[in-house]
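Chemist: There are structures below to look over.
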Structure P
Amino acid sequence: MDITSLQNSRVKSIVRLRDDKRQRQSDGLMLVEGFDEISLALAAGHFPRTLLIAPELITREIKDISTEIFTVSTDVFRKISYRENPDGWLAVFPVPRASLDDLKLSQSPLVIVAESIEKPGNLGAMLRTADAAGVDAVIVCDPRVDIYSPNVVRASRGAIFTVPVMETNSGQALVFLQRLGIRVLAATPSADEEYTRQDLRGPLAIVVGTEDEGLSEFWLSQADLKVKIPMRGQVNSLNVSVSTALIVYESLRQRGQTVPQVESNQS
């Protein structure tokens, strides 16, 4: 066992990366925990700086990883872990560095733009939707959450590595979309038309805001079209990740795309 002491300097460094946004930004590093999440990152072409394994917890193996590997005791792993039921896998990855100009979009791109997102769980769920639906990219404008925090990685189930994610400001995002001729759709309760009654085919950016404040006037004034999701009950808003998923899949339906179905083994 390489590391058994809770006071080990490497253990303390990893705890700082887990808990401190400024440390992650300063070091340009992030934590990824879990066999599935690390496997997705590797498959997407990302490679860890360091891999920590708790032999007493792991049940599966990742082979042929060319990186620094340490075995740690169960107590040490539980100290550095950010999951309730850790599976013994944790890695330190460089934070992906990319700009809008690096994006490679399809001929008729579908993009999600999230303005001022503040909850890791919402951003993670949106990334999972983007992965499932084959969205070209997620552009996060003026975020209030660290998009590479452990909580976002956990909520995305590793989709943060499978979908191009860009962080920028709203002005730069709009210029990028307009330059490529991508229509801007604003999701807002104040819209007159429901989302199923608008043409969502062709190059499209679905722009969403927070539940509390909605979209800023910047996006509302620049939108090519505005849509709302019908609310039949007493509450006046849906979770932003749910709203995003509804509009994304309506766009897929209109484009004639289908989502692959998993065959059931049940009779």
Structure Q
Amino acid sequence: MKIFVAIKQVPIRDSQLRVQSSGRWIEESDLSFEINEPDAYALEEALQLKEKHGGEVVVLCLGPARAQQTIREALAKGADRAIHIEEENLASQDTLGAAKLLAAEAKTESPDLILTGLQSDDLGYGQTGVVMAELLGHSHSTIIMQAEVDGSTIRVKRELEDGWFQHIAMPLPAVLTIQSGGNKLRYATLMGIKKAKNKEIKRVTVQELGGASPALATIQKIYQPHKAKQAQILSGDAKSAAHQLVEKLKFEVRVI
């Protein structure tokens, strides 16, 4: 069984972000980066499926040269090999453009299963996996907590709302977007880190995949949220003021 896992490198959480002078993206020169957390859960799900059913796990990453560090980390955790689609200006790709490049490379190897994280920590669109499935013509499902392969079928557990779950079966090949928290993430062992140095990383250029598509959606402006203090005087008697306060805490501030 061949499983592709699409991963993305994103700024480390809680990083101090600064907007570029152009106002179109963040300043990346002074940031540190890590694997997108939902993608880490997708990788863990793939590794567990491999342990049960055999086969190989292939990491697929679209990003600049610095993404090699994240790719090596995935290999150290147990992925068998990796494919790096080199794109230095990742911010120029919208969801459709990124999904087209990932799907084009996936087509060359016809994996049985493609896993992605539910969404990225930087943009959070939650669309890449779904668009890939549409481009490839594969069955797909989102917000997956667990997956189990049964012959030519995969059975999945989807998280819904208010503690409800949905269990469905789909034919392979399929594309799944994995929810965070479904499994306990593993750490890279010292032996895994050593082995990762000799594992294959295939480098592919955007031009080899047909070139970048014109972005249909672009970021026009990034800015810090405006912060302002505001005081409100609640009128009426104590009972009326208390009722107004509860309404504001519930529907405006949303803390109760």
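Chemist: For FRET efficiency 1/(1 + (r/R0)^6) of positions 75 and 107 (r between Cβ atoms, R0 = 35 Å, to 0.05), find whichever of P, Q sits highest and give me its label.
Modeler: Max of FRET efficiency 1/(1 + (r/R0)^6) of positions 75 and 107 (r between Cβ atoms, R0 = 35 Å, to 0.05): Q.
Chemist: Which of P, Q yields 19.2 for mean count of other Cβ atoms within 10 Å over residues 115-122, as computed? Intermediate results must be reported in sequence, preceding the final value.
Modeler: Details: P: 19.2; Q: 23.1.
The structure behind it is P.
Chemist: Further question: For mean count of other Cβ atoms within 10 Å over residues 179-186, find whichever of P, Q sits highest and give me its label.
Modeler: Working: P: 17.8; Q: 15.0.
Comparing P, Q, the top value of mean count of other Cβ atoms within 10 Å over residues 179-186 belongs to P.
Chemist: Could you figure out which one of P, Q the value 18 for relative contact order in percent (Cα under 8 Å, 6 or more apart) was computed from?
Modeler: Working: P: 18; Q: 24.
For relative contact order in percent (Cα under 8 Å, 6 or more apart), the value 18 is produced by structure P.
Chemist: From P, Q, which structure was mean count of other Cβ atoms within 10 Å over residues 27-34 = 20.8 calculated on?
Modeler: Matching structure: P.
Chemist: Assign the value 17.9, calculated as mean projected area of the Cα convex hull in nm², to the correct structure from P, Q.
Modeler: Values: P: 17.2; Q: 17.9.
Computing mean projected area of the Cα convex hull in nm² on every structure in P, Q gives 17.9 only for Q.
Chemist: One of P, Q was used to compute FRET efficiency 1/(1 + (r/R0)^6) of positions 51 and 171 (r between Cβ atoms, R0 = 30 Å, to 0.05), and the result was 0.15. Which label is that? Each step should come with its number before you reach the end.
Modeler: Numbers: P: 0.15; Q: 0.85.
Only structure P yields this read-out.
Chemist: While we're looking at this one, here's another question. For the read-out Rg and Dmax of the Cα atoms in Å, for residues 123-242 alone, a value of 23.8, 75 was computed from one structure; give its label from P, Q. All intermediate terms of the calculation are to be shown ahead of the outcome.
Modeler: On the way: P: 14.4, 41; Q: 23.8, 75.
The correct label is Q.
Read-outs throughout are calculated quantities, based only on the coordinates presented, and are distinct from any laboratory measurement. All values derive from a computational prediction rather than experimental measurement. Cβ atoms are built from the backbone, for glycine too; each structure is taken alone.
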